[in-house]
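Right after this note come the structures.
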Structure 1
Amino acid sequence: MKQVSKFFHLPSVEKRLLFRVWILLGLIRLGLGMLPFLTLKDLLTRVGPMLAGENEKFSVERLAWAVGVASRFVPKATCLAKALAMHVLLQQAGHEVFLHIGVTNNEEGNLKAHAWIESQGRVLIGGSDLNSYTPLLTME
């Protein structure tokens, strides 16, 4: 209930941002479960501008905040879903953005993948212990 109260106390422009990001994350989450990655990426390139809205009004930190908050309300919003959403938002706002996907072995020796977003020389989404990951893909 406290989260709902916080939401209603936000300025209307931030409420709209959170709602758009929530929709975007939900669609990405569905797409990851139903479509090949490259098909989803192509679809996001075409549909992203409609979902991204007026992101140039927001700092990269505020967009990252919105992805973090909205992801708490999207079931199974993985690091890849959050990174893809942030990628769309930053691209539409005109920022240089890099989506990285890397792998490492966990304690049991199993392969573990992780996605993160870098912009303006900083990691904005997914920045935990990245030195242990071997990069597989970087997408602009």
Structure 2
Amino acid sequence: MKPVERYFYPAVFTYTPGQEIAVVFPDLDAATSGTDDQDALMSARELLGVVMNGLEEDKEPIPAPTPLTQVPVRENQRAVLVDVFMPSVRMAQANRSVNRTVTLPAWLNAAALECNVNFSQVLQDALKAQLHKV
């Protein structure tokens, strides 16, 4: 089955004077906030991408989004349809860096430091060569 390219979920933006805009995804039990509408929307998109990517990776069921017109809101709230483009989220996740601890003989470490060797780059290049991914 082809992965979903774009998800659309309603979010409730709550406006309280003197506070950040609170954003809640009722269908996903997830929340974030933003300093203004644009920041809140960008935070909501990022959160939606992280949540949906996590559900996909864990092979969890994807909940159906509530239709925007059926989302209950109070006077200081607005229901907003938030979307996320998943190919870019998946690509960012696949290319994220991870930390690894390596053990080297002290003399080799000292020699590499003396030559200003970029340990991360050398390890990446060596692993790519070892795995024939160059």
* Structure fact -> Taking volume of the Cα convex hull per residue in Å³ for each of 1, 2, the highest value is that of structure 2
* Which of 1, 2 yields -12000 [helix-only ellipticity at 222 nm (-39500 (n - 2.57) for each DSSP H run of 4 or more, over all residues; to 500), calculated] -> 2
* At a computed 26 (relative contact order in percent (Cα under 8 Å, 6 or more apart)), which of 1, 2 -> 2
* Asked: When Cα Rg over 2.2 N^0.38 Å, for residues 15-62 alone is calculated for each of the structures 1, 2, which structure yields the highest value?
  -> 2
* Have a look at 1, 2 and say which one yields 0.90 for FRET efficiency 1/(1 + (r/R0)^6) of positions 7 and 39 (r between Cβ atoms, R0 = 30 Å, to 0.05), as calculated. => 2
* For the read-out mean count of other Cβ atoms within 10 Å over residues 79-86, a value of 16.8 was computed from one structure; give its label from 1, 2. => 2
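Computed from the coordinates by the stated procedures, all read-outs in this text should not be read as laboratory data. Note that this is a predicted model, so its numbers are computed, not measured. Cβ atoms are built from the backbone, for glycine too; each structure is taken alone.
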